[in-house]
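Enquirer: Just below sit the structures, each encoded as structure tokens.
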Structure P
Amino acid sequence: MRKDYLTRMIEEMTEAVGEMLGLRRQQKNEQALEKLDGVLKRNFRMSEQMLRSLPPEELIQLFRQRGEAIDAESVQLVARMLQENADIRENMGDEQEAASSRIKALHLYLYAALNGASRELVDYPTRIQEVSSALERYRLPAPVERLVMLYEEREGRYVQAEDAMYRMLNVSAEDDQDALEEGRMFYARLAALEEDQLMAGGLTRAELQEGIEALQD
């Protein structure tokens, strides 16, 4: 029943996204926002304004279920709406609002991916790549870079994960012990891998040791 409900929701949202795309092409951005607002209210009991104003952590908390479990599917669907909101805002010439929505969308996509979201429902690997590409010239917050690190590590892309780890450290406070501990734990997990696993992720044992020593310094 849950799967059928999600499938129907996705079908509705896919149709709505197509309509919003058509409205954007006609420069009917306000109507596109109204369409987005309607989808959000029907499916998630939130408005477009609420979507933009709440930080990502609070949006995630809206979908925390009994026993502290997260409804990861709803989280990634909200991320999809944030991505669409960003496209509309960009079409309106509001680059700052578009970037803000994309950063939140990336945060939610990554969080959902790391907490059991289905790849089939929204194809989050493709969406993560789309949003990341659109944010290439922006500096991401440390919590987002931490999620990028964990996601790339899970996907076996250890070089990319290491890059995200150092970006996380660079945007964190210099004396942020939590960020440093995240880095230490990351390297500890990689150190426990076999050589062929490291190589598949783009790292050699010698490069890993260099990274560990650099972090210690």
Structure Q
Amino acid sequence: MAEHAITIIECKPIGSGGRYRVEVSAREKALVVSEELVYRHRLKAGIVITPPQLAQLEAEAEIAECDRLAARLLAMREHSIGQLKLKLAQRQFRPEVIKDVVRKYIERGILDDAHFAHNQAQQFLANNPAGRHFLINWLRKKHIPHDLAEQTADILLGEQDEVALAVVSLERKWNSLRQFDLEQARTKAYNYLSRRGIGYAAAKAAFEQLTNRDNEAGNH
């Protein structure tokens, strides 16, 4: 039994955040554990633990650290489920640990892709008028599942007049477009609106509407 003995070399707090650095004889890298784990496992320098005890401590420490990071990220701003999973994976937490931690926040209603997608898309459209295809792709980049991205776009854009949307979007570029001759401006306008996910018919109607408005203003 003695040859399998593992010694806790050091157990000391890290700052004032309730975390401890635990140096273990069987590990090159120290463990970072919560205060709760220190008390539950009665950790202190000099005690001897078995390999199964160390394995359990490592697993619980990883879960606690993953949970701590997830809570900090979610306190900073709202995330989609996919965004949070990606950030946790980048910190090298095991997939099963990430899955358990993320599930906890979903069950608590803190992680909600439908709520996230609707709020984010609504805010985006208020400042960046765009068509359905563009909005879906924008949501997909935020790791929203495709079906939910489509559903969100349909809800937010379903009742919207695409020509009116095109006019609002094009108005933001209109001063710069005025620098070109009519056909150059038309081409640039159509290309711009196409990139925003707005169809040709709506783009054409919007360009003509703004051009006519300028012409009428010039005649007065």
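Taken together, the values in this text are just the output of simple stated rules run on the coordinates, not laboratory data. Values in this document were obtained by computation on a predicted structure and should not be read as measured data. Cβ atoms are built from the backbone, for glycine too; each structure is taken alone.
Enquirer: For structures P, Q, which has the highest computed value of volume of the Cα convex hull per residue in Å³, for residues 89-200 alone?
Expert: Numbers: P: 113; Q: 128.
The structure with the largest value is Q.
Enquirer: Same structure again: Taking FRET efficiency 1/(1 + (r/R0)^6) of positions 41 and 73 (r between Cβ atoms, R0 = 30 Å, to 0.05) for each of P, Q, which is largest?
Expert: On the way: P: 0.95; Q: 0.65.
For this comparison of FRET efficiency 1/(1 + (r/R0)^6) of positions 41 and 73 (r between Cβ atoms, R0 = 30 Å, to 0.05), the top structure is P.
Enquirer: Among the shown structures P, Q, from which was the value -19500 of helix-only ellipticity at 222 nm (-39500 (n - 2.57) for each DSSP H run of 4 or more, over all residues; to 500) calculated? Could the numbers behind the result be given before it?
Expert: Details: P: -24500; Q: -19500.
Computing helix-only ellipticity at 222 nm (-39500 (n - 2.57) for each DSSP H run of 4 or more, over all residues; to 500) on every structure in P, Q gives -19500 only for Q.
Enquirer: Something else: Could you figure out which one of P, Q the value 19.0, 56 for Rg and Dmax of the Cα atoms in Å was computed from?
Expert: P
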